[in-house]
Structure 1
Amino acid sequence: MNRFLIVDDHPLFREALHRAVRLACPSSQIEEATTLAAAVVQIQQPERAFDLVLLDLSMPGTEGFEGLLELRSRFPELPIVIVSCLDDARIVQRALFYGIAGYIPKSASREVIAGAITAVMSGAIHIPEALLGPGSSGLEGTEQNDVLTRLAALTPQQLRVLQMLRQGRLNKQIAYELDVCERTVKAHVSEILRKLGVYSRTQVVIETAKIDFESLTENAHARGTAA
């Protein structure tokens, strides 16, 4: 059973989000928080283990990205989707930089919100096309070649980790599949971020959105065999 946390101080919109979540995941368990402090308390309880947080960017007692940054710093592996009345591509780009899993305008219909939740739960990053800044939808030409050059610096194991990051896997899931400890996965992730010159897992996904990973993995395996 998936568990969601809705963090919003407006009762009518909490109800709208509640219905959208039910539409996307009928059997899910949904909890609500009306303040950021209450959300932190709920997330900290290990028996809850939320799969996704839907966060209003403008919560009482916070300014700008303060609420998002607090949750990201305290719970770095917890997927967070911003639900906001702010329809500004610059805000979306900055939120992506801070590692959000998606951005949903409050003006969206229940069906659109439900579709976005479904996409995020499947491991995708949902951003409305109208809110994508220049170059956010993918890389072309020289930019793509630059990413390929940086990817070539990754080891075969790091490429496998990167591929799982693109699929939305958590560190513990990657560790289980690769039969390594979680600390090793964290080290790989840090090295991937460093080599690609990015600051978050979300940026990794965006930067590598149009890369053919099957070919990359095959080439990396060939390099390892030749070595």
Structure 2
Amino acid sequence: MERREVAAVLAYISRLDPRTARTGTDEARDQIAQWHELLHDVPFTAHRWDVREAIRAHVLDSPYPILPVDVARKWRAYRRDRLARHTDPTPSADPDDSAAWRAELLGTRHAVAVGIAAPSTHRQVTNGAPQPDIEARLAAIGSCIPPAVRAELAPYRPARAAREAAVTAGQPDVLSVPCQWCHAAQGEPCRNRRVGLDGRARGNAPRTTPHPTRVDLARQEAA
């Protein structure tokens, strides 16, 4: 904050807490100099930061007059919280240019720390367009999951494995239609729904194989 902003802050504090007001010219000048020495790197407003809100919170929570160190500590806590939530997105500079890479990284951190930019809370594995050979690889294997990995995952997702095996064998995709028996939605496996004597559901476990009525409906749709 500049000296005029510090003066405005002190005037705001004196309205909320008259104990901090200085009536003499020399006392007011010394107070402004003291506050400016401790708050010269604290902005008046920033992203989700307003020094007036910090002052108002102190006046409401503490019986003691506010000091410049109280505002500075709140700002430091605000900076630590923002940097702790920031995850350093990948710079757009050339990685081979270490000076430009480091300058952009530090510039982003500084913008987040001072409240100019919002913190990036999601880590980015890469940026830019995908590699040019990605599409060729997907066209070669037919899926983003290689066949060997798909076979290893089959015991852990039997319903999906049975669906893929049926499609590979030339049979219709059963899960492409809803089930009229258990009311499973399109794309979801059938479920063993049991109803008790009171009319309430007692079971809702997923089935590995679909209901016969769903298979017949899928065949009709395919025909």
Structure 3
Amino acid sequence: MTDPHTHHPTRELDDPVVRALAGPNPQQRLQAAMAIGTRAEPQDLEVLIDRSRNEPDFFVRDMLTWALTRLPADEVVPRLITELDSANPQGLSQSLHTLSKIGDARAWEAMDPAAVGTRFIAHPDTEVARSAWRSAVALVPGEDRENLASTLVTQLGRGDVEMQKSLSRAIVALGEDLVSVVDERLRAEDDTVRAHAMATRDMFDDPDVGFAHALDAAKRVVALGSETSV
């Protein structure tokens, strides 16, 4: 059987390690993923991609990512970029995550907001969006940081506290010289956006500040401002 994405034959399912990768025991799946990463043979590429789409265990997924990083980037990166068209949210999220771990510039071209808009950064699936934020920050070239920051701040106010913390960390990681991009959102009409922008601003000033505490404080300031403006 020949896989269309590579010159190598795809690993056959009669391989015991491949069978273990789809077994019911997560510890055995973890060991199988480790074994595949250790042998680092390109014909395992499709098996790893397929399992990444469906693996329910976080630790096994992380090992699948490690195994993919062990294969030749010239084969893995184009295949993962193809996977970015997937309708499977987990497959998309895992591909973004793995691309950030490989750190290949070709991956940035596939997720650059200037080229693909907010397709990934504003994705309706929470985990896809969070993976996109982290991956974009990890891969962005210096000259594109400001454009990325301007795209990321469009997501301020989205989701629960954990999701908002992920976004703030991504924005802050782009560099303190981009704090003005966040400042523009301090005047947003939406109270939730203003509070999130304020909490993110606090993280620029003090990276060690607890996000939940900063967000609560920002919400109080925003609420008081709304009351006094009535």
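Every number in this text was worked out from the coordinates using simple rules, so none of it is lab data. The structure presented is a predicted model; accordingly, all values stated were derived computationally and were not measured. Cβ atoms are built from the backbone, for glycine too; each structure is taken alone.
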Exercise for review: For distance in nm of label points 7 Å out along Cα→Cβ at positions 110 and 190, find whichever of 1, 2, 3 sits highest and give me its label.
Suggested key: 2
Point to revise | Label whose coordinates, when log10 I(q)/I(0) by the Debye sum over Cα atoms at q = 0.10, 0.13, 0.16 Å⁻¹ is calculated, return -0.74, -0.88, -1.10 (choices 1, 2, 3) | key: 2
Study note, to complete from the structure: For distance in nm of label points 7 Å out along Cα→Cβ at positions 118 and 166, structure among 1, 2, 3 ranking highest is 2
Practice item. Assign the value 23.2, 73, calculated as Rg and Dmax of the Cα atoms in Å, for residues 70-173 alone, to the correct structure from 1, 2, 3. Key: 2
